[in-house]
1. When helix-only ellipticity at 222 nm (-39500 (n - 2.57) for each DSSP H run of 4 or more, over all residues; to 500) is calculated, the result is -16000; to which of the structures 1, 2 does this value belong?
2. Assuming 22.0 is mean count of other Cβ atoms within 10 Å over residues 87-94 as calculated from a single structure, say which of 1, 2 it is.
3. Which of the displayed structures (1, 2) returns the greatest value of relative contact order in percent (Cα under 8 Å, 6 or more apart) on calculation?
4. Which structure, out of 1, 2, was semi-axes √(5λ) of the Cα gyration tensor in Å derived from, given a value of 36, 25, 23?
5. Out of 1, 2, choose the structure whose coordinates give distance in nm of label points 7 Å out along Cα→Cβ at positions 111 and 351 equal to 2.8 when calculated.
Structure 1
């Protein structure tokens, strides 16, 4: 009898090793998988990147400043001769009560920085967003939970910069469960894109991207009863007004994968007409230069994020999200083709692992910008996204020059 038990245990152990080996091979295959993506390099021939360097941590930071392992989620704005930078630092990419948001100011175009404000609310903090409106600088963000395995948006908060350079305490705005994404001004009104994040994951989950409007930056109301996008998994509604008051937008589709490229006319900005793409663009940032529109966002080295489209919805969504987490990422600069409503990849920034949540601010009026982005160390291993989210990231800056367009 003991011999039979030992033989049985040996079979179970060998089976376990075999299964573990299969899983390891599949994980390795996903991590190394790559789909070719056409890059429109000729359209980027007059867009240049220079002065690429590590910013945070870096020699331009205040003496004694020490970020945590994962520094990410950054925003920039220029007000007069000063640049302001807000960013998140935490033990990892995921939710933590130790998360901090920092607000820095530079008076020498980003070479050295002074800390003006540090925010810790004993819960996760994300999506720092500056907005200059009515001669006042606002700083928005949202609070999350403390469980690293859950996405639990609480409230959007706002701080205001006072004349003496201090910042007001965070105060909640709008409704619970919503996440701030971008703020723009049109005709003396403030506009904020938000999405409902409390139910963003899972089969049949609620997807809702809205535009809010405000006269003072503090009290916000939806521009319409219906959301601008109500597709499952819709989030991160990046948008930019054109000179005529119309708008272009890019919406990330988290569940199921892909993205939407959208257009709204000036007299109907509540009515977005959207085109689906199977290529996911995470954390999109839009900017314009010389009448052309660009997007900076996360690119999946493995290509399409919307996969197994003929599978049952729940299984398809689970597979798409798992595969996406196990593949490699880059931060890519795209051109928006306004005629056919497509994002055309131009080039990748130096980036790998956990990457892509950029901020941008003009350095002059000729088309030179300071671009700050986060990435796992670019001189380190080319980790899959999930590994990079755990192992950490830093901020890099560069000068993006499109003055010759």
Structure 2
């Protein structure tokens, strides 16, 4: 560090192309740390606890850093080979973890916050206590039992931010439509359906007819303006989604070849599942998404509950919606037959949707492994039609030969 307090970037350890920390999940076979750093992150600062081998990993050294460029440089300058650095997954985690992986020789671990019971079940939850608990968790838990999650690449982080922003915008549009529908109902126009307010021209006509002037008219037009702006934002995000999918043609075409899967579901799968290589089995993927049932078993008693909610929400939300959509397909396919069979067996819609979504994930994982498109419809005319509808005919399909020509 120079006398001015700034970090000399050139003095930092350079990234090692063969360093284990650059793997998606760098889980050591056995504990071999010389120092442990437990980090608790916030948007602007981080609190860190360092445990040293010299003190038997007992003495706690607490320090603070800022979540700025200089703060990250300073933290990186503290780290060296043999250090274990652990942090809880969150919105600030991905960039810092990837930065430390690329600029230090330390081993970086990101812990699954949904399974880190020492944090979210704690009676005393402060930044200081949390960083100490994370450091002690790494010290006291066998590495094979660490609840790790893979660190996304910068591209994956960007795609995930895009899909979450698009989902948020769609939810904001739904909220605005509900608010306008409630306004009409409050003012005696109770026969309208929410679907009557989804199209911009129809909304404006209704407002002009029922609220031509006065305070109610001004309020209704403010709601119209808000909803129109949200729809413009949603349209812009739709174009970004299209461009993102065109940049990942292999995974995009595989997911969109599955009946019921549209651009938003495809992008969620591309962003969070990627090429699927980090999942050894379809069961691992279903568990990651959060579509496996919770089981409570003791002796001869066994109770199977609904799916857990600890998985990947963007994929789970969209793949379940895709499963719902197959019930209305105009053609026959294995997913629609599955839906019909389960409905005939008396299952309710939500349970059917979860089972069909699990089938979709299993088939998607298999197709990713084989590098093939779904061909359960006899040909690929359905996929070609989908690409035309969503203006994605320019996608690079060379990896699948001549089948999409």
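Coordinate-derived values only; no laboratory data. Keep in mind the model is a prediction, meaning the values are calculated, not measured. Cβ atoms are built from the backbone, for glycine too; each structure is taken alone.
1. Working: 1: -4000; 2: -16000.
Matching structure: 2.
2. Details: 1: 22.0; 2: 18.8.
Label of the source structure: 1.
3. On the way: 1: 16; 2: 12.
Comparing 1, 2 by relative contact order in percent (Cα under 8 Å, 6 or more apart), the maximum is at 1.
4. Working: 1: 36, 25, 23; 2: 43, 29, 24.
This value belongs to structure 1.
5. Details: 1: 2.8; 2: 3.8.
Label of the originating structure: 1.
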